[in-house]
Structure I
Amino acid sequence: MSTPQPHSSFEVIGGARDRFLHSLSYLSRPFSPFPYIASNRHVETIFASFFRSAPKVRYRRQCIRTKDGGVVAVDWVSGDDRLLPPDSPVLILLPGLTGGSEASYARHLLIRARSKGWRVVVFNNRGCGNSPVITPQLYSASFLGDLREVISHVNKLYPDANIYAVGWSLGANILVRYLGQETHACPLSGAVSLCNPFNLVLTDDNFHKGFNNVYDRVLAKGLRKNFKKHALLFEDIGGEYNIELAINAKSIREYDDGLTRVSFGFKSVDEYYSNSSSADSIKHVQIPLLCVQAANDPIAPSGGIPREDIKENPNCLLIVTPKGGHLGWVAGDDAPFGSPWPDPLVIDFLEHLESGSAKSGTSWLNPEGNHQSKGMASP
């Protein structure tokens with residue numbers, strides 16, 4: 001049976017192209033952006049942010065005390081701990097820069113995954129999603145400690161389940177960096193990266209061009225708003241911190257200069273960005289990874305995608321849509337107010353990994369055969 005070829009409207013590359021493309025029949029249909037709204041990348045990005053529906057979800061919050069004395073909050077779907085069997089696959093969602101479990105794009109994917117019998121949990125960065133902060137540290141593109149502890153926690157709660165993760169924007173950058181660092185020890189069975197900025201130096205430069213300044217100011221406002229809730233924790237903290245700059249930041253760069261890069265030990269913002277980009281992590285990824293990007297993304301520029309490393313990694317597959325903006329993708333059957341275009345693709349990919357794992361008794365092996373799923377005894 002021949003592998004269905006993706007429609008010519010998509011850029012499809014990756015060392016795992018032949019390995020996974022046959023399971024993604026959704027790509028055989030042409031990309032169908034919604035008229036007018038998707039004709040401009042800025043209109044599409046803004047429309048999705050303000051007008052996309054947000055499905056109602058009842059969460060059960062769990063706060064995890066971290067090794068450094070802080071707290072990270074994860075939101076499970078209420079009742080699923082009783083309704084789903086313990087070996088149901090678990091999907092961890094990582095929202096973007098200031099997003100949390102309230103994000104509409106996260107809720108849409110959550111609903112779709114639950115309809116397939118998946119257990120879903122949203123990882124909120126410290127202070128996001130109205131989560132508590134009890135120490136003078138928030139989060140960054142460089143810090144993987146909280147994600148590492150959350151994945152370990154989920155692993156212990158559901159030792160018989162395969163665990164997967166999906167990240168958007170900053171969450172995607174953090175997720176891919178985590179995959180690159182964990183390499184053969186990664187406990188995840190698969191992952192998806194959406195709207196990943198990949199190259200934060202290029203992303204920062206892009207923020208200062210034309211209309212992109214608007215996104216920079218809006219995102220900086222969200223960071224300031226989050227920080228002000230916890231500013232007293234940083235009172236009299238001293239050192240290189242510039243709390244005044246962070247609390248009045250007009251750009252992400254100013255916020256990162258006053259707070260983030262100091263919190264995580266970087267001498268400059270440029271050093272922070274260059275050392276926190278996930279582009280360099282792709283070559284080390286050892287589990288199945290699907291990356292979905294929009295060619296016209298104003299925040300995660302197409303030029304930052306590490307195409308050559310994705311081509312050479314037998315575990316990676318990249319799909320680039322001609323339009324979509326940033327976290328927009330107002331296209332497909334559910335447009336304009338429903339779920340983003342990639343959601344069915346993401347679920348098809350994850351379901352393919354999970355069904356392969358169930359049939360073989362092991363998760364998808366990388367070419368060296370190093371990764372194995374739960375319940376599979378070591379040789």
Structure II
Amino acid sequence: MKKMVLAPDKFKGSLTGLEFCEAVETGLRKVYTELEIIKSPLADGGDGTIEVVRYYLNADTVEVTVNDPLFRPIQASYLYSPSSGTAYIEMAEASGLKVLQDYERNCMQTTTLGTGQLIADAIDKGAKEIILGIGGSATNDAGMGMATALGFQFLDEHGNTLSPVGANLIHVASIQTSEVIPALKDVLFKVACDVTNPFYGPTGAAHVYARQKGATNTDIVELDKGLKSFAWVLKEHFELDVQKIPGAGAAGGLGAAACVFLNAELVSGIELVKDLADFDSKVKGADWIITGEGKLDDQTLSGKAIQGVLDSANKFGIPVAAFCGSIEISESSAEKLGLAYWVSVSRDMPNLEEAFKHSYTNVVKAAADFAEKQLK
């Protein structure tokens with residue numbers, strides 16, 4: 001009996017990973033009924049990862065009132081599995097651009113306080129492992145807000161407590177740790193981080209990401225100076241040079257803050273999800289892995305779900321088929337990527353709207369075609 005592992009990312013705007021799996025199974029079984037099919041939807045740590053994590057963690061949704069990026073009360077949620085003591089928190093739920101109107105974007109004055117409040121709540125519930133997704137942030141406070149919620153205090157040269165916002169990075173002279181939540185040191189933190197930007201400088205947090213968070217040219221210069229100054233304070237206090245950490249500049253410097261204040265490990269998003277799914281164990285002995293995502297393009301080559309699937313498949317010599325909404329790479333690039341079979345499921349559709357509308361049946365048809373060609 002052939003063993004098939006179905007391991008897609010979502011088709012943004014049309015199919016979830018699980019819906020893709022159902023469609024592929026339907027198509028395969030039209031041709032072959034005797035198949036062992038394992039469904040293992042994946043995500044790369046970005047938008048929608050929370051649904052995939054819920055599938056593997058068997059977790060409850062916890063709702064908490066926290067501060068939004070502008071210190072206003074907001075309802076935010078995270079996932080928690082009491083049986084495993086694992087929580088999954090997406091910072092965007094509390095501190096993301098998605099909770100602000102476009103005109104409210106201003107990363108000189110936004111904070112990650114709400115993200116820290118979600119972490120504190122999870123610790124209070126008994127979490128022993130916290131996975132943190134840090135995409136989509138509205139902040140450039142270098143994680144000061146998050147750390148403040150956990151008991152760290154940031155003081156200016158006169159010993160006054162500073163509000164944890166980007167504009168105050170430049171004023172931090174010392175850090176107090178006497179009020180830090182004692183249980184923090186007993187929690188293992190993993191952070192989904194797929195960027196390698198340094199903390200400050202031309203490719204750092206402010207220069208690369210602050211403009212989309214509402215910063216002006218002047219703000220960007222000030223924020224970068226603040227990050228550089230803050231890095232010096234962190235080095236003095238914690239003996240850690242955050243500028244040397246790849247990814248320290250992620251999420252307005254939250255990458256660095258996670259390493260310093262949470263003793264976290266920065267991990268590729270897809271690798272983190274694969275670990276949760278116990279993916280490598282599942283694929284052993286498979287005849288094929290079928291993956292897919294909305295678009296197969298040059299970005300697929302870096303940190304995306306399909307690349308993660310191929311990395312695992314290569315370890316065990318398993319061929320990989322990709323069913324994608326659209327394919328924007330050449331045949332030679334697809335082969336170089338390591339794909340044994342690839343197809344655009346919407347190639348016969350007249351336009352994108354029709355492709356979205358018929359994506360489920362298109363995937364069923366693509367799976368049946370694949371089975372006829374490759375499994376007989």
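Rule-based calculations on the coordinates, nothing more; no lab input. Everything numeric here is computed off the predicted structure, so don't read it as measured data. Cβ atoms are built from the backbone, for glycine too; each structure is taken alone.
A value of 3, 12, 17, 17, 15, 14, 13, 7, 1 was derived for P(r) over Cα pairs in 5 Å bins from 0, in percent, for residues 171-258 alone; which structure in I, II was it taken from?
Corresponding structure: I.
Here distance in nm of label points 7 Å out along Cα→Cβ at positions 203 and 275 was calculated and came to 2.5; which of the structures I, II was it taken from?
II
A value of 20 was computed for relative contact order in percent (Cα under 8 Å, 6 or more apart); which of I, II is the source structure?
Clearly, the read-out refers to II.
Assuming 5.5 is distance in nm of label points 7 Å out along Cα→Cβ at positions 147 and 331 as calculated from a single structure, say which of I, II it is.
Structure of origin is II.
A value of -1.21 was computed for log10 I(q)/I(0) by the Debye sum over Cα atoms at q = 0.15 Å⁻¹; which of I, II is the source structure?
Clearly, the read-out refers to II.
Given a value of 13.5 for Kirkwood radius over Cα pairs in Å, for residues 75-154 alone, calculated from one of I, II, which structure does it belong to?
Structure I accounts for this read-out.
Looking just at mean count of other Cβ atoms within 10 Å over residues 83-90, which of the labels I, II belongs to the structure with the highest value?
Structure II gives the largest value of mean count of other Cβ atoms within 10 Å over residues 83-90 among I, II.
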